[in-house]
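Throughout, read-outs are computed from the coordinates displayed, never taken from laboratory work. Please read all numbers here as calculations on a predicted model, not as lab measurements. Cβ atoms are built from the backbone, for glycine too; each structure is taken alone.
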Structure 1
């Protein structure tokens, strides 16, 4: 079934998934936090490091840049940023204290400092024009996209850069069908291997439904432009299953 028109999609996504977003996802991420990184390696068939490198390759970094990593999870991107440019000032924000606790331990073990804020990323607790760079990865399909992207635009400095990475809805219907079939198998196998709790088991169908109503790479580029971002660019890997976007604030 094709997704709803772009003009209606945000409203319909919220109507369908609001209960999951506001209540159930917190329990899921608290459950999976201890093994989240290992599960991603398994689910991606060992391509997790390749995908992280591909995302990092989209970024232009300068010493002294102030960076906000939105939906930072276990700080994989924040750590990769500091490995590449130790002179960055990196802030992380995520709704899951459990995920950020894992990320804090990972960063501290490497002698890195990442300032952490726990809260709802739909309302960023930072002043206007505050960051040189904002990153967001592997989470947008669980968010009210226009609201979060609008907040990111607000906190970016003029000419600040936004870098985005996520699973997307493939534009090719055949690829899309095969993609969802693999994800159903993958979710079951991963849950069994890592002993996921009932919260994660209960949302396996949601993760497919969220992608079915999400955006293709081109649709997400259009949405970024409509919100006011400029110099929007994108590339995809794995036949459009994964997309990397970059954009700037005017």
Structure 2
């Protein structure tokens, strides 16, 4: 079993059971307890879990852990394509979300870029890049999204104007636009859109034709969509008819 596959299975077990012992993981995966301890230490160093005596617990809300591992490869390709749109000296806003957070992972080498965000998942990636100027907005902490929301976040975002905004979504369709299950998150995305010259949606094809509780933006308000090649051809055609730039990755 590959190391990455084993790590994913360990995280899956922790998401399902919250706390699993080293012995239980070792038995279920058929590897030694020494190997599992090494895996847990590695996952803890990545900030994904918290080590406890004889086992571990997830470091994030269950929904975050689940979303991080859903279509993981596609999300990374989408995030990399998004990061490639950022030029030296750009000003950027990045919305909450697991795919949007990965954009920061691919910003190494960018110079004098200013990033404004409410996405706390970004910190492990950007804190070590000295050429990135990072501004975190204030607000109420949302465990479910690892983000800052509410009136303070909205007021903070009003203080900035940026070239590019990268947003995510829980679902989108041509008819209903983008949407989310978190009302406070929808408010933040709309504010980010208002403060940006160009808004770019990053989302994998599994979000197509899904509707969250709260509407965010109509599709025709977007400037660019980055998704994967499994995006249905009829959706691709409709996006292009709206003169929205479309990038598809593997």
For relative contact order in percent (Cα under 8 Å, 6 or more apart), which of 1, 2 scores largest?
-> 1
Output 0.95 (FRET efficiency 1/(1 + (r/R0)^6) of positions 115 and 147 (r between Cβ atoms, R0 = 25 Å, to 0.05), calculated) maps, among 1, 2, to structure 2
Give the label, chosen from 1, 2, of the structure having the highest value of FRET efficiency 1/(1 + (r/R0)^6) of positions 163 and 203 (r between Cβ atoms, R0 = 30 Å, to 0.05).
-> 2
Out of 1, 2, which one gives 18.9 for Kirkwood radius over Cα pairs in Å as computed from the coordinates?
-> 2
Value -11500, calculated as helix-only ellipticity at 222 nm (-39500 (n - 2.57) for each DSSP H run of 4 or more, over all residues; to 500) from one of 1, 2, is from structure 2
Among 1, 2, structure where distance in nm of label points 7 Å out along Cα→Cβ at positions 59 and 107 as derived comes to 1.2 | 1
